[in-house]
Structures are given as C-alpha cells and as structure tokens.
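What follows is a set of structures to go through.
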Structure I
Amino acid sequence: MGVKPENGRRSRFDGAAALLTARARGETVHQVLDRNLAELLQELRVAITGVQVLFAFLLALAFTQRFRELDAFELTLYTVAVLATALATVVLIAPVSFHRLVFRRRQKAALVAVADRLLLVGLGLLVVAITSSVLLILDVALGLWQGLVGGGLVALAGLLTWYVLPVWVRREGLGAAPDPEDDGDQEG
C-alpha cells in the first residue's frame, strides 16, 4: 500500500520495504532512507568517474588524425559509444537534479526509489558504452574479428557480473540476513 500524502492522492512509492528493513535493523524509517541514499550516492560516484573518463576519451578521439580514416562501421561504433556514454552521463547525474527538486519536501523515499532505477539504467547504458568502445578500439588497432571477440567478452562480463549474478543471488536468497522473528528460534 502506498502512503497517502497530504493532498490525499496515493503515493507511487511504497514505504513498506523501508519499514520492514527499519524493523529488522532496529532503525527508524528515516535512518534507513538516509543510509540507502548514502549508499546510492557512493555507487553513483563510482559509476560517474568511469563514465567521465570514457566520455573524455571518446570526445578527444574525434579530434585525432586517425579519426578521419574510420570506415562506416567504425563511425557507427563511435556514434553508439558516444551516445551511450552521453546518455549514461545524463541518467547517472539525474538523481542530483531530482534531489534538488524534491529537497525538503519529505520525499526521500521517492528519491531513493527513482535514484535506484536511474542507477540501473545508467549502468546498462555504461555496459553498452564500454562494449562499443572496446569493439571500436580493437577493430581499429587489431582488426574486426578481434574487436568482435573483445567487445563480446566485455558485453558478456558486464551482463554476467552486473546483472545476472546479482539477480541470481537475490532470487536464491544467498547471503540474506535471517528474519528477526526467526532469530529467537535458533540456539546460539
């Protein structure tokens, strides 16, 4: 159930998960949201640093002598890499703007939920940007098939480590903390 804000409309952001976490950890809902926001900001800092370095490299690449020698396929790869990097930059910085617009309006749950989804989208775009950049670099430096193999390996590694593994761990419940109600039933 969503929380009803003061204007009587139903909220799209359910605070039930934060409430359950707060109870399980002995925190208030505000403490959980503050901690979640701090963790998200740290993750965003890591991702943004990588995006900035890649974006700077790609922007500088267009002004090199060798850039004029790229064929149509390589220009397409470059375009995909630049657009994916630019979109990742916008999406990963979006929580900052969102925060500014909802600041001091008691909407931290919405901020945490939106920032979480934006981070996932931004990471997806980053995988595309890194993959297309590696494919382009290896294609130009070594040849097309080496670029396809290298780009494919990077795409596979990104997909497996950034999405498949965490989703599998989440679904299997591996490493999950025990339910607080179950702690009393176990002998220690």
Structure II
Amino acid sequence: MKGLKLLALSAFSASFLSFTPIHKKYIVVDAGHGGNDMGTVYGKFSEKEITVNIAKEIQKLNENQDQYEVILTRDSDSYPTLQERTAMINKLNPEMVISLHMNMGPEKETSKQGTEVYIQNTENSKKLAEKISKKFDVHKIEERNLHMLRETKAPAVLVELGFMNNTKDRDYVTSEQGQKEIAQKFTEIIREY
C-alpha cells in the first residue's frame, strides 16, 4: 500500500511538473531609429527600414524554440524614445540587448566598410562583442557613452552593421539574402551565448 501511494505521488508530481511553465529568458533586439527619425539615408534606403527588417527576421528565426524569447523594441515604423526603450529593457531584465544600426561616413562614397561594435564597460558586453566579431567582419570594438549602452542594465552592444555610403555594405544589408544572413548570424550568437 505504501508503495502504491508513493507511485501515485510520483505520477502526480511528474504530471504536475510537466505542466509548470518554463521561465523563458528574454533577448532584446533594438531596431535603431524609426518613425520620423530615418537614421542614415542613402538614396531610397534608410537605416530605420534596414534595422527593423533585420530585427523582425531575427525574431522570426527564433520563434520556434523554448529557451528564450526575442523581444523587439519596435516591429513597425514607430519611434519609441531612447528613454522608453531603455525603460522597457530594464523592466524585462533580458540576458542581452543588441541594438542594430547603420554607419555613414561624411563623404558621398566611402572606402570604409564592415561592422563596428560599441560596448558597455562590462565583461558580459565585451564577451558579447567578441562573439559578434567571430561571425561578422568587425573592424572596431570600442566602449562608448551612448544612451542605449549607458542606461541599459543588461549586457548590451550597439552594432553598426556596415556603411550606408559604401556600395558593397549597402548592397549587402539592403538585399533580402543579406538581411537573412545577418539575422542568421545573430541567431547563432544568441544560441551560443
């Protein structure tokens, strides 16, 4: 009889625990600019459209797994202020924050190309930047006093994906294939973190 009660208790515990929701971790992807803030613009291309397209692709690639949830600071042509973005991020307390941007040099066409990563003065931000540098052609990792980095409590990086006024970078980040490849690289970084 004692064994039967123990078996029943074990079966109840196993079924109860299998329905207990798993606490998901959050990853925040910030699509820079938006709304009236176009960011950098080159011809018909704007930073705000490039960053939101890539952010939505990152979220899409990560929707069918149960380890974490990718949250976007914006998924449309809206402009949450920097204060609203960091307040939302700090409330969520995510594992990491990746803020997506595009670079632009002062000249009409620049020979500068590649990714630049700006970091917080924390070990976890530096580790995240190092992981990014293994997937992207990163030319610079540098600590910066930017609102998104300074006011975010979670490990955060701000990633300049390339130069809008460099033909090679621009053609890549504005193409559907390039955006999907960038999103896939970030998905790999998130999964390895």
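Bear in mind these aren't lab numbers, they're just calculated from the coordinates by the rules spelled out. Keep in mind that what you see is a predicted model, and the values were worked out from it rather than measured. Cβ atoms are built from the backbone, for glycine too; each structure is taken alone.
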*For the read-out Cα Rg over 2.2 N^0.38 Å, for residues 69-124 alone, a value of 1.45 was computed from one structure; give its label from I, II.*
II
_Computed 3.1 for distance in nm of label points 7 Å out along Cα→Cβ at positions 53 and 117 - originating structure among I, II_ = I
*For Kirkwood radius over Cα pairs in Å computed as 19.5, the structure of I, II it came from*: I
*Where is relative contact order in percent (Cα under 8 Å, 6 or more apart) largest, in which of I, II?*
II
*Entry that produces -13500 once helix-only ellipticity at 222 nm (-39500 (n - 2.57) for each DSSP H run of 4 or more, over all residues; to 500) is calculated, selected from I, II*: II
*asked:* If mean count of other Cβ atoms within 10 Å over residues 149-156 is calculated from each of I, II, which structure is the one that comes out at 15.6?
replied: I
